[in-house]
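The structures come next, written out as structure tokens.
Please treat every number below as a calculation from the coordinates, not as lab data. Treat the numbers as computed from the prediction; the structure is a model and nothing was measured. Cβ atoms are built from the backbone, for glycine too; each structure is taken alone.
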Structure I
Amino acid sequence: MTSSHSSLRFQVVESVSHPGARLNEHGVVIRDSGGWVVDGASGLTDAHLTPGASDAHWLMDRLTAHLGTSTILSPATDLLTAADHVYQEFDGLKVLPRLHQYEYPSASVVGCSFSMGTLQAVRLGDCSLLLQPSSGGDVVKFHRSLLRDLDDAVVAQMTQTQAKERMTGSDAYTSALPHLRKNRSLINEVDGYSALTMGRNRSVVPDTLEVHVTQPSVGLLCSDGFWRLVETFSLYTEHDLLPACQRKGLAALITELRSTEHGDPDGLQFPRLKGSDDATAVLFEVVPS
């Protein structure tokens, strides 16, 4: 990325967070020089461990609260500091220890900040960041999360079960719970994936990315539910998603997403874990000062 522009600044264009069901367990934090998307997940049991509307919502709410008051030292430092505060709050609830990792709430997170021509980003789990020159060209992004590969394997299993047993998508998901629980045990393991968890394995190592930006660019922070536009439904590619966000607006893309989900509620045409998922995105630009 090269340009004659010597001074660039960060600005958020718009953000959206839309529930896939009754309760939205996603959160957004907007700062002057950056932003965050938080995707909460409850434990894979019927137990309720926190005072929140759900354990996922409690974790999302507390994490976004702490990220919103961070000192913006760096996205990675801010995330780990916020995580420490949330651990303290969860431990203060005096929850009886659970036997399995999958019983605890967890979260995927992506965030970035821009300063002195450099965009720094951090990620846990399967949230996404894209950055592309405003004039078009190559997209900078995080590598594909192992969590997506693990979910793909579960979806393949669900698809086979649906075809054999003539199940609904919801029943197929229930049948896949043992596989999903096994995957949750891989959080923060050497052969697993990083995520924020209230379980015992809190030795989180976030993915980080640093990009020296020297020309006007457009970027996106989003949850895996919004990323379905690319990987699940193939409505866009990673190269034309950002121009579509700018041209149509995020609300219009959410409408497209929901229309596609509702047209295939059991995942027969587009196999996936859940018929509808919370979808969250932050569209931003790096522009001349």
Structure II
Amino acid sequence: MLCPRYRALTRLALLAFGLASGLSFHSTASAELILTAPPRESIEDGSRLYEPLAKALSELLGEPVTYRHPGDWHNYQKQLKDDAYDIVFDGPHFAAWRMDAFGATPLVRLPGSLSFVLVTYAGNKGVSEPKDLLGMRVCTLPSPNLGTLTLFSMFPNPVIQPEFLTVTGGFRQVADKFFAGECHGAIMRSSFYYQKLTDKERDLTKVIQKSQPIINQGITVSRRVDINQQYKMLQALTTSSSAKVMRPLLDRFAANADSFIPARREEYIGQNLLHDNMMFGW
């Protein structure tokens, strides 16, 4: 027969085990995967683009996937450094950084490439190349947007640069500031410049620098997304039958695409541009 002291210790041990089991079960039951993207859109527009994808992925994976808008670029940087996100749609420089820093896996990307144009006003005869903008104001998105890093690379000496006016939002907002006369120059994504601006707007501009193209935006996943989940996502996101769910996202960034394409790890070699740009806020 067990002595009273031993029975008491046994009951305490069982109680502790039960509490631990309950906590463990609660943690698993409430687990969720966080989907995010850079704060190029308002919270409302971000929800319109990404919540249908989060809902579809929840059904596909059998566990909650929640879209979380980062709020602003500063918080986006902070959360990336804290490895707070599980499924991220953004540029190759961010993806390559996460691959180096946290072992993230590149899953899929949009077809095509990313490139940028630096423009000024068509009638600005004194400006024909980037260095002519020294001492003038240039509109851009906040760092570390890839277009902004591309702009910085055109002026590698931080002492000899234009005045950069950071604009909240996306390239539409950059263009609006430029056409409102608040800047002498502006950096825009090439596809936005050639496909989204009106003919009348483009007639008011001239391109003074084009960047070299690099791979398009894509989706990376954290190490918390297991291999089976990765496989399911890869199959779904690269199948045109899923285009209805992806359509808002594709219309925003790759209107001619029917789906994502598989991403290859070697495509991201050399694309980690962030560790060399500490001075710009990363």
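Tell me which of I, II gives -10000 when you compute helix-only ellipticity at 222 nm (-39500 (n - 2.57) for each DSSP H run of 4 or more, over all residues; to 500).
Label of the originating structure: I.
Here mean count of other Cβ atoms within 10 Å over residues 60-67 has been calculated and equals 16.4, so which of I, II was it run on? Intermediate results must be reported in sequence, preceding the final value.
On the way: I: 21.2; II: 16.4.
Only structure II yields this read-out.
Out of I, II, which one gives 60, 45, 33 for Cα extents along the principal axes in Å as computed from the coordinates?
On the way: I: 60, 45, 33; II: 100, 45, 35.
Value 60, 45, 33 for Cα extents along the principal axes in Å corresponds to I out of I, II.
Check the numbers for distance in nm of label points 7 Å out along Cα→Cβ at positions 156 and 172 across I, II and tell me which is largest.
If we compare distance in nm of label points 7 Å out along Cα→Cβ at positions 156 and 172 over I, II, the biggest value is for II.
Given structures I, II, which gives the highest value for mean count of other Cβ atoms within 10 Å over residues 220-227? Mind showing how you got there, number by number?
Numbers: I: 26.9; II: 16.2.
Structure I comes out on top.
Looking at distance in nm of label points 7 Å out along Cα→Cβ at positions 52 and 244, point out which structure of I, II has the largest value.
Top value of distance in nm of label points 7 Å out along Cα→Cβ at positions 52 and 244, among I, II, belongs to structure I.
Supply the structure label, taken from I, II, corresponding to semi-axes √(5λ) of the Cα gyration tensor in Å, for residues 44-91 alone with the calculated value 20, 13, 8. Show your work: numbers first, answer last.
Values: I: 23, 9, 8; II: 20, 13, 8.
So the calculation was done on II.
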